[in-house]
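These are the structures in question, set out in turn.
A short reminder: the numbers here are calculations on the coordinates, not readings from a lab. Note that the structure is predicted; figures quoted are calculated from it, not measured. Cβ atoms are built from the backbone, for glycine too; each structure is taken alone.
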Structure P
Amino acid sequence: MPAIVEHVVKSRLAAAGHMAHIESTYWWDGQLEHQPEVRATFNTTPAMFDAIQAEVTRLHPYETPSIVAVPLHGASEQYVHWLTDEIRR
């Protein structure tokens, strides 16, 4: 996962990327699974979502990685300016 996060940020699809080690419980092929995983979060704009989704899907070892967009609400003007400046347009 670190390589995927670095690739997305170096490609200027996101201004930043974060990783957190988590424990997941989920259904897969009819079985309840419990696995350690890494959650990646990217600071980006809505315009970059499709490109990030394509790159993560291409590089991720899972057949069906969880890729979800969470809208940004209430961000400071300075943060939004930094974010958009760091992302390729």
Structure Q
Amino acid sequence: MSFSSWLRENSEHYLLVAAHHKLAQRTGSRAPRPPKGIKEIIWLRIFAPVYMALPWPLRHRILKAMPGSHRKTWAPPPRSPGPAV
């Protein structure tokens, strides 16, 4: 797995977990389990808050600079062979 794939996979996962924590606090529902281990603490207590504090234009520039699937464009729809008009 390339570094950019690893980074994207982990950032998506931990940003989702952080969003669940925030939503649980706001609604008073049960939150996901607290972070265990240094890896989860770094992602949830440092990365997620810093990422969410960045303004969108800066986040967008960072995303565009990183190689990965977010830079792929949609393929044009396949053309079905039909009668010539």
Checklist entry - Where does the value 15.8 come from, among P, Q, when Kirkwood radius over Cα pairs in Å is the thing being computed? => result Q
Checklist entry - A value of 0.30 was computed for FRET efficiency 1/(1 + (r/R0)^6) of positions 36 and 76 (r between Cβ atoms, R0 = 30 Å, to 0.05); which of P, Q is the source structure? => result P
Next on the checklist: As an exercise: helix-only ellipticity at 222 nm (-39500 (n - 2.57) for each DSSP H run of 4 or more, over all residues; to 500), calculated from one structure in P, Q, equals -10000. Which structure is it?
Outcome noted: P
Next on the checklist: Ranked on distance in nm of label points 7 Å out along Cα→Cβ at positions 4 and 28, which label among P, Q comes first with the largest value?
Outcome noted: Q
Next on the checklist: Once FRET efficiency 1/(1 + (r/R0)^6) of positions 20 and 60 (r between Cβ atoms, R0 = 25 Å, to 0.05) is calculated for all of P, Q, which comes out largest?
Outcome noted: P
